[in-house]
Structure P
Amino acid sequence: MRTRLTSLLVTLAALSGLLLGTPTLAGAEPTGSSAGSSAPATDPVPLRPDPDPFYAAPADIGDAAPGDVLGSRRIDALTYPNTDIWQIKYRSNNSADDPIAAVTTVLMPRGRTVGTPLVSYQAVVNALGTKCAPSHGLFSDELIEAPAVYLGMVARGWAVAVPDYLGPTGAYGAAKMEGRVTLDGIRAVQRFDQLPLANSPVGLLGYSGGGLATSFAAALAPTYAPELKIAGVAEGGIPSDLAQIAQNLAYSPLPHPGFGMAMAVALGLEREYPDRFPITENLNDQGIALRNKMFNECRRSILIDGAFHSARDLTTAASLAETPSAQEVLRENSVTFYDGVPTAPLFVWQGVNDFIAPYQPVADMVGRYCAAGASVQFRGYPAAEHFSATVLGLPEAYLWLDARLRGEPAPSNC
């Protein structure tokens with residue numbers, strides 16, 4: 001009992017700290033530090049690709065199928081005792097159906113064998129820099145939910161795959177691509193012959209940005225990866241309507257403390273849809289300066305440098321979010337409007353007073369799923385907003401997912 005309580009407390013503390021963007025750990029990087037921050041405001045800095053050659057796509061990537069393994073390597077880390085760690089590079093598809101190389105990090109409890117449950121955990125990644133991906137952050141202070149990944153999941157006996165679901169360009173907000181990368185990561189783990197997980201029961205778990213990737217993966221799975229046997233999906237704090245979030249954070253009457261996330265989503269979508277979501281060319285000097293600060297950076301710059309700005313002060317256009325092509329992109333990446341219906345059982349939780357990821361679009365999504373015959377256990381917490389809903393919903397999400405992985409029938413309150 002003491003071990004479980006410790007696991008739960010570490011999990012909640014870690015997730016709450018990351019969501020709040022609190023730079024509490026020693027050695028935190030200075031706010032907004034980047035080589036691009038010294039560039040002239042009118043000279044946009046480029047994306048810095050990951051310098052590690054492991055992440056590079058092979059020349060023949062187009063010959064591989066989605067989920068095929070392209071490479072692998074072992075990782076040793078004292079922070080994950082009694083755990084075998086692999087990083088697997090695999091082929092996936094971006095939003096334009098072009099092949100991309102993606103990476104997932106697998107933490108396998110040592111001594112476990114065939115039948116070990118496999119959980120794909122989509123971490124909370126509020127970042128644009130390739131250096132901020134979970135495959136790096138699990139071994140630094142960037143992904144401060146890392147202790148929760150170990151104590152809450154690996155120590156429970158689950159093999160946990162943590163995908164770099166933003167892809168090789170850090171396309172924050174490109175949810176359709178994120179869902180594909182997530183599903184192809186599960187495929188890759190089950191095809192990797194160094195791990196005994198080919199026939200394992202599969203679960204998915206994610207909150208906030210990780211909840212968006214998770215929810216899109218669940219909705220895409222019946223058509224994109226129908227062969228996957230997904231026992232259950234737990235998703236919470238879902239930013240399910242990107243247009244509404246953009247309006248709330250970027251065009252609020254007063255500058256919003258969460259504006260940095262809206263700015264990061266805009267820049268991430270521009271990377272994925274350069275012809276349909278033109279952001280940089282419509283920024284004024286102040287907007288370019290902020291872009292340059294956060295363009296290759298992690299959560300601290302996104303949340304702190306971006307706080308209390310407004311799109312009205314940074315752009316030369318009235319409202320980019322209202323242009324037809326931008327509206328189309330936002331809708332394509334909003335799971336509320338995606339036609340697909342998950343066939344795996346769902347546990348969905350959301351704060352009714354969530355000021356970052358509004359409750360009603362998620363309730364609408366759940367209503368549509370229920371009407372289509374899906375199995376959904378939905379928890380709307382009346383007094384909760386984005387951060388407190390993590391604490392309220394995560395314990396039940398763990399228990400719900402554990403039961404699905406053990407083969408128990410899924411409850412539904414549709």
Structure Q
Amino acid sequence: MLLQFNYKNFKSFKDDTTLDLTATKISEFNNHVISIANEKVLPVAAIFGANASGKSNVQEAFRYMATYVLNSLEYGNESDTKKKSRFFKPTPFLFDTTSKTAESSFEVYFIDSEENGAKTYNYGFTVDSNGVCEEWLNYKAKSSRGELKRIFYRRGDELEFSGIPIKSQENLKIALEKETLIVSLGAKLKISKLKLIRDWFLHNDFADFGRPIENYFLSQLIPDGFDEDKEIQQKVVDYFSAFDPSIIGFNVEVLKSENDEENTKIRIDAIHKMIDSDQTTSIPLQYESAGTLKMFALYPMLQDVLSTGGVLFIDELNARLHPLLVRAFVITFLDPEINTNHAQLIFTSHDSWQLNGDILRRDEIWFTEKDSNGISYLFSLADFVDEDGVKIRKDENFEKNYLLGKYGAIPTLKHFDMFKGE
């Protein structure tokens with residue numbers, strides 16, 4: 001489970017920023033709290049804020065970190081110009097001369113699965129336009145209440161491999177390049193401690209429904225085995241029945257290319273009952289509503305993270321979905337009978353209805369706000385204090401007070417006077 005994500009100097013976030021999923025000592029919804037390895041962890045974080053306040057950049061920061069971990073082997077080798085051109089440079093805060101050329105930092109604390117001993121890991125790195133500047137990995141055992149122990153540390157050409165076998169150390173030193181992360185290289189070399197970190201990032205998923213190209217890509221995804229397995233198709237029907245009971249099945253056809261048998265496409269038709277007979281009819285899935293297509297796109301990711309205990313990041317979860325459907329989706333992660341592997345959901349939303357206090361704890365509610373210098377800040381409702389220095393009470397009307405601007409993180413609106421007289 002993700003305990004904490006820290007980052008700095010990435011896009012609109014100039015300063016140290018923390019998204020903390022450990023539970024604070026508040027009394028509401030104690031059933032949300034998951035006790036694991038001496039930690040109390042939350043399954044959900046909901047991020048609210050004005051347009052252009054930096055909500056999406058929270059997800060983008062984590063996506064950047066995950067992408068770099070999974071792909072950094074492709075960035076090295078100075079003699080290979082193709083690899084060099086694929087180097088994934090970070091986007092620092094650009095409105096400050098110091099930050100513009102400074103390194104960006106990314107760090108996670110997470111607890112691995114019970115099967116792997118429920119150890120706590122702290123992994124992070126800093127990177128600039130030339131490559132990796134610093135990288136570190138620490139851990140502690142499930143039963144330990146002390147400090148984390150170092151596995152490795154890297155700063156420039158300085159390398160310390162205190163927790164890695166000697167033979168593996170030599171292999172890492174020989175093959176390591178400036179743009180490559182030790183964790184990525186170690187996973188390739190089958191060093192178990194490093195492969196475990198890489199694999200943790202593999203189990204996390206992302207969806208940005210505010211980006212048209214990604215939205216289209218997501219709409220083309222289908223659940224594993226959906227094209228062949230009727231049982232999996234029925235599970236999707238059962239999933240749809242929660243919000244669109246008119247769909248009673250699917251017709252799936254695999255279309256093979258005449259010139260390339262390995263290049264196949266899948267045609268999916270949704271089956272509906274006729275209203276005036278016992279017969280059925282079918283229509284192409286892409287003719288269904290935008291909301292239905294979005295829920296179909298979410299199903300494979302939901303299926304995956306619930307089975308692996310991963311983290312699902314969704315930007316604009318509320319887009320094209322009824323608030324009650326968003327609520328049902330969030331509750332999936334809050335229900336321990338469904339979410340048996342402790343998967344986590346981190347999402348952004350403009351839907352203030354979810355702030356009514358009957359579904360989320362104060363420490364599960366986060367806000368982003370951007371100041372006059374273009375710098376974004378992230379803060380939790382549980383940590384917010386009013387102008388009198390008083391923390392927010394659990395019985396407050398969060399939705400009303402948010403829209404009134406009590407917590408900040410709302411747009412500063414003016415009338416569109418530029419259209420007067422036209």
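Taken together, the values in this text are just the output of simple stated rules run on the coordinates, not laboratory data. Fair warning: this is a prediction, and the values are worked out from it, not measured in the lab. Cβ atoms are built from the backbone, for glycine too; each structure is taken alone.
Listing for the model above:
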| quantity | calculated |
| --- | --- |
| Which of P, Q yields -7500 [helix-only ellipticity at 222 nm (-39500 (n - 2.57) for each DSSP H run of 4 or more, over all residues; to 500), calculated] | Q |
| Read-out distance in nm of label points 7 Å out along Cα→Cβ at positions 312 and 400, computed value 3.9, structure in P, Q | P |
| Test item: semi-axes √(5λ) of the Cα gyration tensor in Å, for residues 232-287 alone calculated as 27, 14, 8, pick one of P, Q | Q |
| Which of P, Q yields 39, 23, 17 [semi-axes √(5λ) of the Cα gyration tensor in Å, for residues 88-255 alone, calculated] | Q |
| Among P, Q, which structure scores highest (criterion: distance in nm of label points 7 Å out along Cα→Cβ at positions 48 and 376) | P |
| For 15.7 (Kirkwood radius over Cα pairs in Å, for residues 72-183 alone, calculated) the corresponding structure among P, Q | Q |
| Distance in nm of label points 7 Å out along Cα→Cβ at positions 224 and 248 from the coordinates reads 3.2; which among P, Q | Q |
| Which of P, Q yields 0.99 [Rg/Rh (Cα atoms, Kirkwood Rh), calculated] | Q |
